[in-house]
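Please treat every number below as a calculation from the coordinates, not as lab data. Fair warning: this is a prediction, and the values are worked out from it, not measured in the lab. Cβ atoms are built from the backbone, for glycine too; each structure is taken alone.
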Structure 1
Amino acid sequence: MQKIIETIVSIPAIYRTIFLLVCSNCFMTFAWYGHLKNMASKPWWLAAIVSWGIALFEYLLQVPANPFSVFFMGEKFRLDFIWAALCLCGAVFFIFRK
């Protein structure tokens, strides 16, 4: 296990970041679209639980990749990120309200 960790740490950060984001995207695509085909006949709440369960792995891969933009590219955290997140939440509200 120590050898695996040393090998992973020795890979340049940019390649680790790219790998993590690609894997994250694969999990996200399956989490949000794969269940539509595979769970079409199941109750919606079961499909939602499975989808969020798969998405958990996407987040676990995505979050370590995010410091790349802060530490390597020097991106500063801005309030615009919070406003954008609130707009996304608002969009979800308006799409799903009755």
Structure 2
Amino acid sequence: MVLLEFSMSPMDKGESVSDYVSRSLEIVSGSGVDYRLNPMGTVLEGEWEEVMSVVKECYETMRSDCKRITCSVKIDYREGKYGRLESKMASVENKLGKKLKT
């Protein structure tokens, strides 16, 4: 199972790019892949092909009208483990004995 965090945005559309990022989040939310949004990117959880397919679709959509795109991707693979979007945070909170902002 893969956790994949990515951030993708156009570099040729000025200072505010929320319209373009919103299009990607529409793809993410409609993909059926479990995800969490954070202020700096989006974390997907699923099989390799599933999560990479979502990133590719976001890229293909963005490149349809953007001439320059930046994308960062971070991948954490762990065999046989599912539900880490929740369990990784719960483990740290348990060790600290308190709820964290997520």
### Query
Of structures 1, 2, which gives 28, 16, 10 when semi-axes √(5λ) of the Cα gyration tensor in Å is computed from the coordinates?
2
### Query
Can you say which of 1, 2 returns 4.0 when distance in nm of label points 7 Å out along Cα→Cβ at positions 47 and 71 is computed?
1
### Task
Given a value of 42 for relative contact order in percent (Cα under 8 Å, 6 or more apart), point me to the structure among 1, 2 it was derived from.
2
### Task
Using the calculated result 4.8 for distance in nm of label points 7 Å out along Cα→Cβ at positions 7 and 79, pick out the matching structure from 1, 2.
1
### Query
Out of 1, 2, which one gives -13500 for helix-only ellipticity at 222 nm (-39500 (n - 2.57) for each DSSP H run of 4 or more, over all residues; to 500) as computed from the coordinates?
2
